[in-house]
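Listed next: structures, encoded as C-alpha cells.
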Structure I
Amino acid sequence: MIELTMERYGQALVDQTAQFAETARRAAADAPVPTCPEWTLSKLVEHVGQVQYRVASIVEERVPDPSQLPTSFAALPADRDAWASWLAEGASRLVAACADAGTDAPVWNPAGDARSGTRFWLRRMLCETIIHRADAAATAGVAYQLDAELAADAITDHLAMMTSPGWAAQRPDSAEALRGNGQTLHLHAGDEPGLGEAGEWFVERGAEGATWQHRHGTADVTVRGPATMLLLVLTRRRSISAGLDDSLHASGDLGLFTHWVENTAHQAG
C-alpha cells in the first residue's frame, strides 16, 4: 500500500481542517447538508471537531482496544465565531499526539490491518476531513477543489478500509455484498501523471471477499478521470451519473461499478 509520510498527513490535516472551517463559515448554521441527509451544518461541524478531539484522546492515552475508548465528547462552542479556532485546536492536538506517540505506540487500529494505530488514525482523520469539506462545500454552494495527490491517497485509504477485517466485522452486510467469483474493477486517476501507480487501483472480488492492488490491468469495468471526482463518486458525494456527465469515463460493465459504490461508501459520519 502506497502511503504519504506522517508529516505530510499531519500538515494536510491542519490545512484541510482550516479549509473546512472557512467553507462552513459561508453557510447558515441550520442549513441542511445535501450530502448527509438529516444533518445541518452545525451538526457537520460538531461531528468533524468531536471526532478529531476523540481520536486525539485515543492516541494520547494509547488506547489498545475498543473496550477502553473515551466516553466524553468535546462540546461545539455556542459562539459560531469560535468554531474555526475550536476546529484548529482539535486538528493540531491530534497531529501533536501522533507525532509524540510515533508509529510504534500500542494504539488500536479499527481496520485490523498491518498499519500502526497512529498511522491509521492520522490518515483516516485526514480522509474524513477531506470528505466532510466536500459536504460543507455542497451546503455552502461553493466549488470544491482538492490536490490530486491527497485525493488519490484518500481513495487508497477508502479502499483499504472497505476491504479490511475491521470493516467486515463492523459492516458484514457490505463485506458479504463484495464477495464475487472473479469480477474486476479498474480505477484510474488520469489527471496527474506524477501519481504513477498510486493513481491506479485494481479490485478483484473473490469468494473470500474483495482485494485490491495499485496496478494497471484489463478489468470488467474501468473508470477513469480526475482523482477528486473519483473520490467524490466512491464516497457518494457525487452521483455516478453526475461524475460521468462531468469528467469521468467508464468502459465495460458499469453496473458492476454501481454495485461497488452502493455497497461500500461510508454512511454520513
Structure II
Amino acid sequence: MGVGAHAGHEAAALDSLAPERYRILSGSVLKLIAVATMLVDHVTKYVLVRFPTFGTPLYYVGKTGVSWVVVGESVGRLAFPIFSFLLVEGFVHTHDRWRYGRNLALFALISEVPFDLLHTLTPLDPTYQNVFVTLFVSYAALCAYEKFVDRPALRAACVLGLALASMGLACDYGPRGFALVFVFYVLRSNALAHTAVGSCIMLSTWRSALAFVPINLYNGKRGFVQGSVLKFAFYAFYPVHLLVLWQMELQLIGA
C-alpha cells in the first residue's frame, strides 16, 4: 500500500501536471492522505450514518442537500485512487517484487475477516472482497505485463484473466480499480492522460477525481515511512481499523 525502495527497474519517467516547485508531497504524505480519507469514509459509512443529525442537510446545492455524511463520503472518495497510484510507484521502485506481492497477499487474507465482519457482521462472506484483494490482483497483472513483454499473447491472456478475476471475486472497486492501476502504470509518463483517463474510469464516483490533485503534487520521494516497522504499521492499519469500527457498529446496533 505504498512506495517501495528504489531498485532501478526500467520504467517510464513519472510525469506531473504541477510545476516542479509545487511538487511538495512525498510518498509518505500521500500515504497519510490516503489512510486519513479512507478512515473518514469508513467512519461516515458505519458510524455517522446511524445518527440522523449527521444526515441532516447543512445547506443545499440546487435541490441537493449537503450533510456531514455527504461531506464524509466525498472526502473518502480520494483514498482509492491514491492507493492505486502508490501501488504502481511501489511496483516500479521496489527491490523485491516477490516480497511486495507476498505482503499484499498476506494482508488481503488477514483483512478479509475484519472486512466481512464490518460489512455483513459475519466472519466470512464470499460475495465481496476487501481492497487488498483488488490491489494484489492488480499487482499480479502488472508483474505479468512486464514479465511477458516478449510474449504478447500470453501477456494479454494473463492480464485479461486477472481482470476477469477481479470481477469474479467481487473485489472492492473491482474492474474499475484494476483498470485505474493499469492507467497509472501505462500512462505514467503522461500526467494529463492518466489524470483524464483515470477520472473517466472513476466517473461513477466523480469525487474521486479530486485525488488527482495530491497525486500531481507528488515529488517522487519516499519521505519518512522507511523501514519494516512503519511500513507494516501502514499495512496493519487497514484490518485493525476495520475491527475497531466493527466493534463500534455492534455497540450502536445493540448486538
Structure III
Amino acid sequence: MIKEILWPAISLGGLGLIFGIILGAASKKFKIEVDERVPLVREKLPGANCGGCGFAGCDAYAEAIVSGKAPANLCNIGGEKAAKAIGEVLGVEVKAADPVVAFVKCQGTCVKSKSKYDYHGLKSCHDALTLADVGPKACEYGCTGFGDCVKQCQFNAISVVDGIAVVDNELCTGCGSCAAACPKGIIELVPKKQSVKVACSSKDKGMDVKKVCTSGCIGCGICAKNCPNQAITVEDNIAHIDYSKCTNCGICVSKCPVKAIINK
C-alpha cells in the first residue's frame, strides 16, 4: 500500500524537478534583454495611453523612443515637460513639438444645416451611418452630431452643441482619439496657435452646397486669390490651408462669401 502511494509521488516529484530545470534553462537562453532606460522613459510619460503618439500606449512608445524608432517629443499630453525629462534620461536635448488641438471641420448646426429625415435610431455616428446611409443630415460630409468623439475623449474636451461637435481648446490635449473615432473623418489635429481654419468638409460645389448648408464652402476660390502668402488652395471643391505658410492674417476670413473660414 505504501509503495503504491510512494512511487507515483516520487515519479511526479522527479518529473516536476526535470521540467523545472528545463524551464529555468529555457528562460535564461531565450531571455529578452530590456534596455534599462525603457522604464525610466516610461515614468516620464503621463500614462494616458491615448495613442496620440501613434503607438499602442505609453509602454510601446517608451520602447520606440529608446530603440530610436520614434522621436521623444510626440506626446502632446506631456508636452515640453515630458520631452525635457525624457531628454535627460537619454542624455540628449529634446525640443518639444508645437502643441496641437483637435478641430471639427464643420459648422452645420441645426440652424445652418438641413435634415433629410427625422432619425430615431441609435445615438451613434457610426451606427447612424451604417444603418441610414450617410446619416440624417442633408450634407453627407457634415458632422452627424451623435457624439462618438465625445465618448472617446478622456479629457472632456469635446461636446455636442446644437447638433455638431465642438472642441474646448483649453482642455484638449491633442491626443487624436476623437479624430480616430469620427466615422466621417472630419476632425483633424491643427497647431494650437493656428486660429484661421476652414470649418467645412464638403466636396460639393456652389448651389449643391447652399441647398443643404448656409455656411458650407462652395469652392469659389476667392480665399485663394486673396491670400498674400499663397497658403490656400482649392481641391475637390473645398479650400485647404497650408498652416506652414499661413500667418493668421484673416484676409481670407473677410473675403469668404459664405463665412466657411473662421478665425478663432
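Quick note: the coordinates plus some simple rules give every number you see, no bench work behind them. Keep in mind that this is a model prediction, so the values were computed, not measured. Cβ atoms are built from the backbone, for glycine too; each structure is taken alone.
Which of I, II, III yields -20500 for helix-only ellipticity at 222 nm (-39500 (n - 2.57) for each DSSP H run of 4 or more, over all residues; to 500), as computed?
II
For structures I, II, III, calculate distance in nm of label points 7 Å out along Cα→Cβ at positions 35 and 67 and state which one comes out highest.
Details: I: 3.8; II: 3.0; III: 1.0.
That would be structure I.
For the read-out volume of the Cα convex hull per residue in Å³, a value of 206 was computed from one structure; give its label from I, II, III.
Derived from III, not from the others.
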